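Structures given as structure tokens follow.
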Structure I
Amino acid sequence: MSQPDLQDVIASLLTNAASPLTTTEIAAAIAKKRIWHRPSDNQFPTPSQISARVNNYGHLFERIDGRIVLKTSANEVDRLFRLTWNTTGWQFPIKHKWRKANQGNSNIAFENQYGFGGEEWLFNPRYIIDGYQYGFIRGVSDLATDVILVPKAWLFSLNQETKERFLVGQINDLEVIKAKPDIMRIAEKLYRHHFEDVKVELHDVDADENGLDNYGLLPNVRFRLTGEELFEVMLPAPALDGHQYNRFLPYIVDDELQLLIDGVLPEDDFVFNPGVARNSGGHQRVTSPSVRVIQRIHSDISTALEQYLRPQFARSNKNISIEKTRFGDNIADVVLIHHAKEITILEIKTSGLARKNIREALGQLLDYGCWYSGLKIKKLIIVAPSFLSVRETAYFQRVKNVLDIPIGYWQYLPNAVKGQPEFEEII
């Protein structure tokens, strides 16, 4: 039987504990609950092993007065969830091999006990209300009771026939609704309203509908649909092979797992990532005063741009991306999405010399705009505090005509009179 990683077990215990724990207390709790053992000798972990694992995962844990605490709250941890295998885009159930003799055996996947899994309706449009998709994810049931949001939920699935694993999508801001009575009432009403439809669909794939009664498969999550949750094709994920990622658990996406996921994601598919990066604003630790000044100017321009582009482009509309959308290995300063694959890219420069800003930004903008096939570029815009002289304006127009591309130049006006725009769209 496979088991979760030790760091996941430690994190779960700390999340549910009323106070920080010592390594001895953590080891005792694991032994008492019999929730993890060493694969090498089947023994429970010792306090020294707990201490070593805590040291190896410094981004998750810290020590305060000799006790272990979570460095980040549970609501700030991305997760990886396994979904029941499905080939309909998780809208309707498919046929699975199952046997009645398997029922009740926790070591066997639910789909092989009853012929279906709770996630098979996760993206069924009949469970959409007020822009929210309601659904069930088995791994969410094992989250700590105070977890109400998963910032990013990566989704993978296992083909039972070939045993291949695939990364199939990601959900941003996945809401855990089991502790929200008002939302749960909506979810239950939706579930009951379509209950007979579900039974018919299970009958069509020769599944055992008794699984609905024996296990609570009411929706336990909801999320705002953006249309980009599921990848266009399932991405083979051999990095997830083996027993480590075999169960329907809420795996913590630590640095190591994120590297595995990043290695699966293709570089030749454009993915618009809305929102503002956490480290946007130049908060990286630097020692050079000149670099700090550049970062501060860059941050000021970025913040002002977000204000200037409202209300047409806003975080709530999920059509603006500030330092979050990649073009290959590079991240653009600002990306606006107009339609499915029509975008505007803005590159921020901070020099007081317009020609220098144009020379540096233009290469980056062309790189971003041409990196992926199938993208329609509405405009490429250079944003900088430098004014364009008559000569520089003529130069910019010649560049624009020679390249025959939609490029523009916006000047940042930090001392604009109150009520006046902070940007002048010169070209």
Structure II
Amino acid sequence: MAVKIYRSVLIIADDLTGANDATAQFAKLGFSTVTTLDIDVVPHLMKDYDVVAVDTESRALSSDRAYDSLFALGSKIKDYVGETAVYKKIDSTLRGNIKAEVKALCDVLEPDLVVFAPAFPKQGRTTKDGVLMVRGVPVEQTYFGKDIRTPVKASKLSAYFEPRHVGAYHHVLLDELRSGRLYDGPALPKVLTFDVEDDEDLRRIVRLVCGLGDKDIMWVGSAGLAESVAYNIVVGDRHGKPILMAVGSVNDMAREQVRMFIEEFDGRLLKVDVEALIGDFEREWLRLRKEVSDALGCALDIVITTSYTREQMEQGRSLAERLNVGLSEFGLMLSRKFGELVSRIFHEFGYGRFGGLFLTGGDISVAAIRSLGIDTLELKGEIEPGLPILKFKDMNVVTKAGGFGSMETLVKVAARLKAER
């Protein structure tokens, strides 16, 4: 199943603080972000930024005016929906014209699925049995139910939808969510709401929904859900300069990540002859040089690995025995040679031929960076926990421990590096 890659993210908020709060979840990962109060410039900004937030200032409007404002905005961005993730930022205590605004966006954008999760556990906002709670109390019974400008009148999430307008509705209870069940039956509901107790529940929601395949999804939530969306959806590009990925980790997850990446990006997998790399580096370099040249000639991403197959790993163990060195010492020898190989590729073909460098495996990352003559790296952000984006001069670099990440991690890395501005 293909992984959906969004070119950009549009955040639609009903006030300025909410727009900035949600945008910050993406900015801290290194995405280029901007906030505007002018809906007319949104399409233009979406061409220049990864994440655009628009403040419609509609929280205290009448429901009819709020509907009209959101419908007008939706009409301007409708043509971008296929490649843009739409995030409707709402207040974590359900203040504002949520029902009217969600309906307006559904009417004009016609998403396949609305994911509704206002919970923000870090701020004491959770959902239990379909009721939004503030520190254990239904929200309408708290101070927010008496708010002077926008009092909350309903704590039940179902009150914010009209089935005749948005189609089938299903609430996912906590035990269903944690067991990975989103809904029963053959047809995908039009709206899914969720019980949420902690941040991991929000991450589960995003991972499970992203696993539904190529659906047009409208995310509706507070900054809590925005943070999980930022870390889990794939934002970037399939097109751009080739990425060089040097994979030396023996972890099973690293191999699965390579497999999915090759499937998604139709990249070129180059398997290093470990014995030749150690014993006759120049011969192995000449062999791989031709393969790299052929791949670049076809504008293909390149994965070069010392540990993709069991045969490669067994070859390494056998060579270590013949050299009478321990596996740890052999690993360092192999890392230094692999690092030199990465350096040769960049010096031979030029930094400008590549959109970035990905390194996995701690020893190999250090060896490659040293061989490239890099002594200082600027931190730009991160793709997901454990995957920082670094910069050396004009080259972007991502490093990763072997077992970190999910199956889609290398897809995220490539998409992000190709889209880096």
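Every number here is computed from the coordinates shown, using simple stated rules; none is lab data. Keep in mind that what you see is a predicted model, and the values were worked out from it rather than measured. Cβ atoms are built from the backbone, for glycine too; each structure is taken alone.
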_Quick check for you: by Kirkwood radius over Cα pairs in Å, for residues 119-318 alone, which of I, II is greatest?_
II
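Comparing I, II, where is mean projected area of the Cα convex hull in nm² highest?
Numbers: I: 25.7; II: 21.9.
The structure with the largest value is I.
Can you spot which of I, II the value -9000 was calculated from, given it is helix-only ellipticity at 222 nm (-39500 (n - 2.57) for each DSSP H run of 4 or more, over all residues; to 500)? Let's see the in-between values first.
Numbers: I: -9000; II: -12000.
Going through each structure in turn, the value belongs to I.
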*asked:* Looking just at Kirkwood radius over Cα pairs in Å, for residues 23-174 alone, which of the labels I, II belongs to the structure with the highest value?
replied: I
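One of I, II was used to compute relative contact order in percent (Cα under 8 Å, 6 or more apart), and the answer was 17. Which one was it? Walk me through the numbers on the way to the answer.
Details: I: 11; II: 17.
Computing relative contact order in percent (Cα under 8 Å, 6 or more apart) on every structure in I, II gives 17 only for II.
I have 1.07 for Rg/Rh (Cα atoms, Kirkwood Rh), for residues 207-390 alone, calculated from one of the structures I, II. Which structure is it? Working shown, then result.
Details: I: 1.07; II: 1.01.
Derived from the structure labelled I.
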*asked:* Can you rank I, II by mean count of other Cβ atoms within 10 Å over residues 79-86 and just name the one with the largest value?
replied: I
